[in-house]
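As structure tokens, here come the structures.
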Structure I
Amino acid sequence: MTTGVDFYPATAENKPDYSPIDVSSKAFWNQTSEERDQRFAQLRAQDPVSWQRPVEDAVVPDPNDPGYWALVRHAEIVEVSRDNKTYISGQGVQFDMLPPEGLEMSQSFLAMDAPKHTKLRRLISAAFTPRQVARIDEQIKTAAREVVDGFARDSGGEIDFVDRCAEPLPVRLFCDMFGVPTELRAATTKAAGDVVSWADPERLGNRPAAEVMLGACQELHGIAHQILAERRRNRTEDLFSNLVDAEVDGQKLSDAEIGAFFVLMSVAGTDTTKHTSSLTVKAMTDFPDQRDWLRADYDNRIGTAVEEFVRFGSPVMTFRRTAVRETELGGKRIMPGDKVVLFYPSGNRDPEVFADPDRFDLSRDPNPHVGFGGGGVHFCLGNGLAKSALRALFKELLTRIPDFEAGEPDLLGTNFMRGVKRLPFRFTPER
């Protein structure tokens with residue numbers, strides 16, 4: 001393996017009975033967000049560190065999987081996130097154990113531990129030079145304006161928000177940042193969506209989940225290698241050229257490492273922003289007073305508001321760590337090899353931390369949400385870019401078509417991403 005740590009298989013030894021408050025079934029994950037929140041509230045009150053049976057929607061089902069610990073309180077999520085010596089990421093961040101090649105291809109430094117994680121994160125950070133960040137910021141503003149231009153006047157005032165706005169914006173930004181040529185953008189978009197859609201019947205068709213995920217990763221690696229070959233012949237100002245040139249202490253990124261980062265960012269840089277923006281226009285429809293509050297002083301209030309976008313939407317629902325030494329967590333005995341799953345939507349609704357947590361409150365401050373992770377070495381590297389995209393998009397929407405109304409979202413059926421497939425969206429067209 002490439003994680004730098006020994007492999008610790010989880011066992012059922014000395015474990016309690018599986019919790020009667022189940023969060024592993026397909027039926028649970030097919031419920032509405034509100035219905036799932038009710039069950040999370042039960043667990044927070046009765047069994048905040050619960051032993052759960054294996055999840056049903058595993059990418060690679062394991063007949064010997066004994067189960068996992070489910071963490072639903074903010075405190076334990078933050079504790080585990082920040083203790084990377086006890087709880088590692090190098091055996092994967094999903095419920096099930098992917099094969100090493102799957103981890104390498106799909107999760108980049110998300111599925112690594114020190115020292116390899118430290119090295120790779122430093123090298124990737126070195127590619128985000130001040131000049132590159134300034135260039136990206138201008139790309140974000142231009143893209144947000146032009147995406148809204150595409151429907152604000154000529155769509156008849158009714159669109160699918162995901163299809164016309166929420167997806168095109170982050171996909172365009174990602175492709176612009178990496179210099180993905182026009183002829184490869186459609187394939188990039190489809191493959192990025194397949195990476196996180198393994199449990200959604202509509203997306204899978206009749207294909208096995210592992211085939212869909214690994215096939216999408218292979219497609220994205222192939223696209224990355226095409227672009228890399230071109231960048232070695234002709235440098236440009238895109239992020240691919242910066243990644244090729246990035247160097248720390250005499251070390252550079254390999255082609256495989258750049259390809260894996262491309263896969264990671266194709267999801268982290270597109271899906272999370274897509275779903276957060278979709279869930280936020282729905283929240284603004286349900287809480288119109290909050291939309292009015294933000295419009296009244298947008299530039300001075302959006303910094304606080306965007307944190308609530310992320311907390312309330314919680315688009316990334318779960319990440320996993322693996323214990324490598326015996327410890328205690330929430331009064332439970334955790335053993336080496338135990339899988340520990342962080343349930344971010346539950347942590348972001350914890351009433352011990354958030355007053356009136358079910359309210360969309362754009363003035364909420366402080367707002368220590370775990371939407372970008374609970375801190376620690378794996379805190380989301382791209383959180384600044386995601387927030388910049390949301391700031392730019394909502395300035396366009398609230399300035400140009402402020403009376404919008406979002407209908408009920410059609411959600412993606414997975415246990416990883418609170419994804420929105422379709423969202424009816426109505427507004428008065430701009431004149």
Structure II
Amino acid sequence: MVVVFALVALAVVSVVVAANWYVWRRLFRDTSRGPGAVRRIGAVVIAGGWALAVCALVAERAGAPFWLQRVLAWPGFLWLALSIYLLLAVLAGEVVRPLLRRMLERRAAARQAEAAVEPLMSPPADTERIPAGTAPSKPPRAPEAPGASGAAGGTAEPPASDATTPGATPEEPLALPSRRLFVSRVVAGAAAAAAVGTVGYGTYGVLNGPSVKRVTVPLAKLPRGAHGFRIAVVSDIHLGPVLGRGFAQKVVDTINSTQPDLIAVVGDLVDGSVKDLGPAAAPLAGLRARHGAYFVTGNHEYFSGAEQWVAEVRRLGLIPLENARTELPHFDLAGVNDISGEGEGQGPDYAKALGDRDRARACVLLAHQPVQIHDAVDHGVDLQLSGHTHGGQLWPGNLIAGAANPTLAGLERYGDTQLYVSRGAGAWGPPTRVGAESDITVIELASRQA
């Protein structure tokens with residue numbers, strides 16, 4: 001097992017190194033005339049960016065001093081996002097590169113053809129038209145330059161060569177390297193601009209706060225009196241070295257503006273200890289809903305001290321559902337721990353949360369990961385609310401997240417059970433989203449009896 005892990009790690013490192021060499025080559029080596037400052041700066045930027053990224057990840061997981069985590073997090077995590085889109089943009093540039101070179105070659109060939117045809121189409125400027133039958137007169141003698149007379153013993157200067165005129169044959173060998181360098185610089189500049197613009201826009205979207213999404217979910221067992229019941233679902237806030245108290249306040253304000261009947265926080269609230277992030281999470285005490293705010297753990301809580309965070313959210317006024325259930329007036333609300341808790345003996349226990357309930361009543365289950373849907377189906381749950389996927393967060397990460405989860409985002413049905421997966425309010429690692437807008441979802445339950 002250790003050998004397999006080592007081989008996989010070696011393969012991953014090899015791919016990362018090769019990809020970064022390729023990016024360095026296209027952005028720095030191919031855009032410079034030879035070894036020098038540009039290539040050295042490029043190597044320092046790429047190697048330094050990855051060093052910061054690795055240090056940021058290690059510092060977060062190792063519980064380094066929080067000030068150090070914050071210093072490393074912004075440049076390190078943003079470099080992770082930027083490196084992805086630099087690679088994608090440079091790869092896209094391979095399609096543009098030959099087209100641009102061909103266009104420049106055609107333009108150069110057209111100019112040369114025009115230069116060759118022009119002398120044939122127009123008479124020389126110093127030629128006179130001679131009337132028919134008239135003897136040509138002797139052309140006037142050009143004045144001699146000083147010192148050029150035979151009496152002075154001087155000789156006439158040979159005419160200057162026209163090899164340096166534009167379009168002449170001797171210049172052609174110099175045109176191709178220059179054209180290649182020009183194309184490399186244009187493509188590299190466009191790739192860098194596209195990558196920076198993509199990451200900048202995606203980061204602005206996260207820092208600006210999540211949008212509100214509204215989804216209606218009909219439940220067969222829901223009584224008429226609960227028709228229109230609203231549950232605000234928020235997941236994956238990921239408070240940490242980058243997203244702090246100000247971001248938490250935006251999330252709280254957005255949730256409260258929807259005036260929900262119930263709030264469900266379905267895991268991955270934090271990336272860090274209560275000691276470091278307690279002040280950042282403090283705004284959660286301001287959550288307001290008629291039937292209260294509930295919380296279940298996500299996998300990142302088990303990286304951050306789940307027991308301490310369960311106690312902290314309870315102190316802030318949220319109700320933790322640790323493999324537990326509460327009977328609301330019109331339906332049951334249950335919650336199970338995340339799968340990651342199994343290593344600490346705190347994994348999901350569906351029998352404890354759902355085993356003795358009245359199956360004639362509708363049941364809504366809070367479970368962080370979509371893969372928990374299969375146990376929910378076995379226990380007759382009507383609706384499971386989850387997060388975890390971030391909708392892929394950074395395209396094309398959605399392809400990987402979609403392969404690892406039964407539902408990437410949105411509402412799907414599994415037998416008699418429906419699953420809704422939120423894209424999440426925050427972001428893990430880079431505070432950036434591309435192709436997966438952050439959201440807070442208001443689920444409006446609909447009774448088929450209404």
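Comparing relative contact order in percent (Cα under 8 Å, 6 or more apart) across structures I, II, the highest figure comes from I. Given a value of 3.0 for distance in nm of label points 7 Å out along Cα→Cβ at positions 34 and 298, calculated from one of I, II, which structure does it belong to? Working through the options, I get structure I.
Figure out for me which of the structures I, II the number 12.8, 39 belongs to, where Rg and Dmax of the Cα atoms in Å, for residues 250-337 alone was derived from the coordinates. Mind showing how you got there, number by number?
Numbers: I: 19.8, 54; II: 12.8, 39.
Considering all the candidates, the number was obtained from II.
Given a computed value of 26.1 for Kirkwood radius over Cα pairs in Å, for residues 58-233 alone, which structure among I, II does it belong to? Going label by label, the one that fits is II. Given a value of 1.56 for Cα Rg over 2.2 N^0.38 Å, point me to the structure among I, II it was derived from. Of the options listed, only II reproduces it.
Read-outs: derived from the displayed coordinates by stated rules, not from any lab. All of these numbers come straight from a predicted model, not from anything done at the bench. Cβ atoms are built from the backbone, for glycine too; each structure is taken alone.
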